[in-house]
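Just so it is clear, none of the values below were taken in a lab; they were calculated from the coordinates. Since this is a predicted model, take the numbers as computed values, not measurements. Cβ atoms are built from the backbone, for glycine too; each structure is taken alone.
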Structure 1
Amino acid sequence: MQIVFRLIGKICDSIGMLANITLVANMLLIVYSVLGRIVFSKPIGGLVDYVSMLFALTCACAFCYTEKEKGHVRMDLLIQSLPRIGKIIIHTLTGIIGMVVIVFIMMAMYAFAMKTLAAGNITMTVAIPYFPFVLVTAISLTLYLAAMAVNFIRAYEEWRAK
């Protein structure tokens, strides 16, 4: 089981690095566009399309890394003040609800990805296809769910060790 946990952790780290790369690319693109507009009077055509798609990738790729690092807002203050059994009950309820919600969102994203592929949806200005970005988001949500499951199980292991 620890091998699977480590594998998921390494994948989440890689996806987190991809989120950083897309964030830097987005910032460089905006700086280049602003300089191009001011200095050369030649802004980048379709900048909104490029920036929107890069921002979507940044957000999608950051989910699983944030979960792996336990960076999401949680009920930590409440859980820390409860006795062990209260921690387990709250953790179980919120963990299961959270994972069920992500499963539904993830399934909807995969369905949406197939619809965008079938319809051939593209952005209006520079004709970037939606499908790859929606598919990456769906895959990232799958990894997010895996990271949630790892953190869910590890919490019980920590409580058992105490």
Structure 2
Amino acid sequence: MILWLKRGAAMGSLLFLIALTPAGGRVWVALLGGIINLTWALSEKLPLRAQCLLPPWVLIANTIFSAYGVLSGGPATLALVAAGGSLISWNAGLLARRWPNAPPDIQFCYIRHLGRTVALGLGAGLSALALQGHFSLKFLPAFFLLLIGGVLFLRLISREFQRAK
């Protein structure tokens, strides 16, 4: 299940990076990003040395391609979602490499925690983009986004206080 999450997130990042490349832009950037993300999605078939070196380079490459896409006129929301997908894929790859035969309940727990963290990050990123005026939100969606972000943040803080006691 974790491997499928890793592969799906890598393919999602690939699609968002391709969509981020503006029309008339450099096609080789999207092609190179596609090759890197496809290699990452199927990295279990590579030698062990390549499996260890590939994850940090995938994050670096996706960050560079996202920045290039935004700087060349692409929408910042696509870059934000591509970065989120890249981080999900990297995190799932870490769990798959460190604990290859994790029980399903541990995998579900890990996916829930990862989903909460990514939801907080994407919510913060979308809020920052909305505050900068990249896109506008009506009152009701903005209120619910703020409410959900606040509840998730308070939940994370309360858990940490409970662990500290």
Out of 1, 2, choose the structure whose coordinates give log10 I(q)/I(0) by the Debye sum over Cα atoms at q = 0.15, 0.21, 0.26 Å⁻¹, for residues 19-114 alone equal to -0.79, -1.07, -1.27 when calculated. 1
1, 2: which one has distance in nm of label points 7 Å out along Cα→Cβ at positions 107 and 147, as calculated, at 2.3? 1
Structure from which 64, 37, 29 was derived, Cα extents along the principal axes in Å, options 1, 2: 1
Working back from 2.2 (distance in nm of label points 7 Å out along Cα→Cβ at positions 11 and 35, computed), options 1, 2, answer is structure 2
